[in-house]
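Novice: Listed next: structures, encoded as structure tokens.
Derivation of every value follows stated rules applied to the coordinates shown; laboratory data play no part. Computed from a prediction, not measured in an experiment: that's the story for all the values here. Cβ atoms are built from the backbone, for glycine too; each structure is taken alone.
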Structure 1
Amino acid sequence: MSRLYKLTDAGIIRFQQFLDSQGTDEAEAFDSELLVTPSIAVIAGDGPKVPGECNIKTRFDAAETLDPIISNAGLEDPALDRGVWCWLSWFWFESLCQTNKTGHRDPKGPERWILDLDYKRYYRHLLAGPWLIYHTHRADPERARALLCTDVNKPGELVGQIAAYQELVSNPGLVEMVTRLFYDAENQKLRRGHGGKEAGSARRLVKVLRQLDMIWDLYSTPADEFLALLPTEFDRFRSLS
């Protein structure tokens, strides 16, 4: 357990150095003391408690764990606080980035760990991305289940297609429609065939929504109407919704 901290500018640079070392034969070991070193990190807001064990599997788990912490931190604008999200990523790094068969950790792209404030890349952050979706739909987080059901370190194509567009991911009726269309509640996973470029895929859905947006007020459209508006290529999913 620790209080919530935020990385300083120097701390973010130091975190990048830590990430760069991973996957090499000289990977830097995680050092929890570094994350409370004054030149690296400072208390964030009211400094609420953060559990040291990050026993989360899905993006929904991550968001549900983070929401009370962030909500109680007294931060001015938590969604845009890069220092907080960088610190949390580093603090939970060993849980979020498991070792592979060779015993190394592969962090992949830096945007997964160091928050990019460009909205088209914001969603790629492993913690801030799911939290913002959950928080945006806090009145009914279940409607966003399709965007939050995947492994925390494997967001998936559906997230990339929808969350990259603020006008789509913030639309309650649209997000509920996406969940009803692509989420298999019984098996708690996305339905087969939602990916790729084929008819009825998430990629095709975004193109259809772009066309509808030219003639329809999408933001005031409820999920049932969204489903009715979709062309026949989505029937294989619509019949299950």
Structure 2
Amino acid sequence: MSENRFSTRPLYLQLREALLERIAAGQWKAGNAIPNEADLARDFGVSPGTMRKALDLLEAQRVLTRRQGRGTFINDQNSAEMAQRYNKLRGPDGRPVVVEPEVGPIGEAAATEQEVRRLGLEPQARVYRFTRTYFREHRAFMMDEVVVPAAIFPGLEKQREVATDVVTLAQRYGLLTGSAAERITTGPADAIRAGIFNVAPGAPLLNFDRVVFELNGLPLEWRLGYCHLSSGYYLAALG
């Protein structure tokens, strides 16, 4: 890889994508150390400073972890810590709420106008729709209505077991999850959701509207979530 080869995007972003491809393809396994910075720079034909900038970005995105005197290691995206990073619900003790997810039937259809906008799709693109219901101590407290692009997750209807969370789903398809944009509102429970959560119609619910992106910015999942959390809180970490 030479710096003259690229002209439209910063080279460190090109490097980040090339490194991500190796990780997603399994060339570098979770928990293992990657080659050192100097060797990687020689391998890709770039300066050590450019390679360092790409590695810094991957560390900030929690793909890599540097350990002083030991090297740089690939984070396990399926670890409890990584899989829970999109779960901001906390119990009274401050710990993440432990959930038991149940995935409903997965159906394929043409995307609606709203799904096209939220997932950045072409008109009439195909999507998969399904629900995730989360149980705590055998009682439903949260339900997600999920939409994902069929082109990114072909054959998903045959793999319901991987749809329990977006991290597992993405990794099964060779993708790594990145940022998420979430809007939170409150609203009354309608008759259907009141029945799911075993609360009175009109009881207040937390409503979530979230899009999760792949590390390179590709929208992977749009979910509308509804939650009745009898105790606990939503954690918004700043800084």
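Novice: Taking mean count of other Cβ atoms within 10 Å over residues 23-30 from the coordinates of each of 1, 2, which one would give 10.9?
Specialist: Value 10.9 for mean count of other Cβ atoms within 10 Å over residues 23-30 corresponds to 1 out of 1, 2.
Novice: While we're here: Between structures 1, 2, where is FRET efficiency 1/(1 + (r/R0)^6) of positions 15 and 191 (r between Cβ atoms, R0 = 35 Å, to 0.05) highest?
Specialist: Of structures 1, 2, the maximum of FRET efficiency 1/(1 + (r/R0)^6) of positions 15 and 191 (r between Cβ atoms, R0 = 35 Å, to 0.05) occurs in 1.
Novice: Taking distance in nm of label points 7 Å out along Cα→Cβ at positions 55 and 71 as the quantity of interest, name the structure among 1, 2 where it is greatest.
Specialist: With respect to distance in nm of label points 7 Å out along Cα→Cβ at positions 55 and 71, the highest-scoring structure among 1, 2 is 1.
Novice: Now, a different point. For distance in nm of label points 7 Å out along Cα→Cβ at positions 111 and 135, which of the structures 1, 2 scores highest? Provide the component values of the computation, followed by the final result.
Specialist: Details: 1: 2.0; 2: 3.4.
The structure with the largest value is 2.
Novice: Continuing with the same structure: Can you spot which of 1, 2 the value -11000 was calculated from, given it is helix-only ellipticity at 222 nm (-39500 (n - 2.57) for each DSSP H run of 4 or more, over all residues; to 500)?
Specialist: 1
Novice: With distance in nm of label points 7 Å out along Cα→Cβ at positions 95 and 223 computed per structure, which member of 1, 2 shows the largest figure?
Specialist: 1
Novice: 3.2 is what came out when distance in nm of label points 7 Å out along Cα→Cβ at positions 39 and 103 was calculated for one structure; which of 1, 2 is it? Walk me through the intermediate numbers first.
Specialist: Details: 1: 3.2; 2: 3.7.
Value 3.2 for distance in nm of label points 7 Å out along Cα→Cβ at positions 39 and 103 corresponds to 1 out of 1, 2.
Novice: OK, next. Of the structures labelled 1, 2, which one yields 22 when percent of Cα pairs over 34 Å apart is computed from its coordinates?
Specialist: It traces back to 1.
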